[in-house]
Structure 1
Amino acid sequence: MLGEKFTGQGKVVLLAGGGKIFTDIAARFVRSERSLEEIAASPYSKQIVRNILDSNHRAALEFDFFLFGVEGYSRVTETQLVRKRIASYLIKSGRAELGGKRAFNVVYPQNVAHFGAKVTLPDGHEAFLNGRDLAELTRQWYEAGIDKGLPEEDLRYLKPQATEFRAIIGMNAHALYDWFAIRTCKNAQAEIRDLALKMLSICRKTAPDLFGNAGPSCVQLGYCPENGLQNPACRNKIITKEKALEILKANRPDK
């Protein structure tokens, strides 16, 4: 039976991280002449964390690590997710031989699931199929291949990109800031933006001092670096980098 989910229904849970913050300890270590024991015993300093964020010296953020569990997202989003190289990923295997017990779950936008079109089959017959039909036909073909003894690692070549993936994701706070800058932007594809926004919400709740400035590039920088590619919803609302530079040049003290 085809398991169907729609984009936006993915789940994100925090497996580890948050609570105690180590960024302030890392920052103290760089400048303090005190012993390691004294530094480690120092009370937590929200102000040190704030100073680190305001100065944009983010190396100390790499000592706060967050581990997320995700499910209900498609392989389309998996491909975009793993482009973030400063991270750790453990993705549920699609290769292991499970003897037909593997769930055939897909995740796609509702408009794709419902969109129908006339197609011509190899034997010349015509059929009217929607996205759900195509996913269901693939499921039937896949399970027939298992029944015939074909390896699942071979059959998976024809599974759709809508196939659900599950993963554990590990990122430090510095990497998360960089990732949120790109993937919570309105220019990001809807599904990966949904994943990033849910991760950001968790981070803000569990480590508010650390992620108060986190968000898309415009939140972190004060301007939009997309320039001509700025999302239409942001135009005339958020200043672009090009416009910000024009203002700075026009107000240079040496002019």
Structure 2
Amino acid sequence: MKIVVAIKQVPSRDSQLKVNSSGTWIEDADLAWQINEPDAYALEAGLQLKEKLGGEVVVLCAGPESAAQTIREALAKGADRAIHIETGKTVSTDPLLLARMMATALDSEKADLLLTGLQSDDLGYGQTGVILAEVMGLPHATIIMNVEADGSVIKVKRELEDGWFQHVEIPLPALLTIQSGATKLRYATLMGIKKAKTKEVRRISASELAEGGQASIRLDRIYLPEKTKRTQLFDGPPKEAAAKLVEKLRFEARVL
């Protein structure tokens, strides 16, 4: 089985984010980077399927030159080879344009299964995976917790609201978006890190893939959340005031 896993490089979760001088994105000169967390679970799901069924796992990443570090991490964990769509310093924030570039890059791969994370930690659109499925004409399912292959179909477990789950059979080839926390992530071994240095990474210019394509959305400006302080006094008897305080902490501050 050929499995393609789409991954993205995002700022580390403990990074101190600052808006750049133009206000169009974050200042990324001194940031630490890591694989997008939902994508890490998608990679783990792909590697587990490969261990059960054989075949290969191909990593697909669209990003700047620095994304090579994230790609090597995926290869060190067990992916067989990678495709790097080199975007330059400016990464597209349009999921439709990105999905079209990814579909073009995968045209010759003829994958049996495509896996993506549910959404990205930076933009959080949650759209790229399902748009990619539509562009490629593939059946798809989202918020996947578990995947089992059974001949020409796959059986998946979807997470719904209020602790409910849905079990679905989907014909192959197909695309799934994987939920975080679905399984335990593996670490790269020393041998895996050594092997990653020799694995194939095919590089494609984003300008070639996006030739003639136009972005359908544009990110004009971003803002840091405003921090405000407000004092509220609770009148009445101490017992009544305490009840009001608990209600505020539970339903507004959400700290209880």
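The table below lists the values:
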read-out	value
Which of 1, 2 leads on mean count of other Cβ atoms within 10 Å over residues 119-126, largest value	2
log10 I(q)/I(0) by the Debye sum over Cα atoms at q = 0.12, 0.19, 0.24 Å⁻¹, for residues 47-150 alone derived as -0.69, -1.16, -1.30 - corresponding label from 1, 2	1
For mean count of other Cβ atoms within 10 Å over residues 103-110 computed as 14.1, the structure of 1, 2 it came from	2
Comparison of 1, 2 - label where Kirkwood radius over Cα pairs in Å is highest	1
Which of 1, 2 yields -11500 [helix-only ellipticity at 222 nm (-39500 (n - 2.57) for each DSSP H run of 4 or more, over all residues; to 500), calculated]	1
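Only the coordinates and a few stated rules stand behind these numbers; no lab work does. All of these numbers come straight from a predicted model, not from anything done at the bench. Cβ atoms are built from the backbone, for glycine too; each structure is taken alone.
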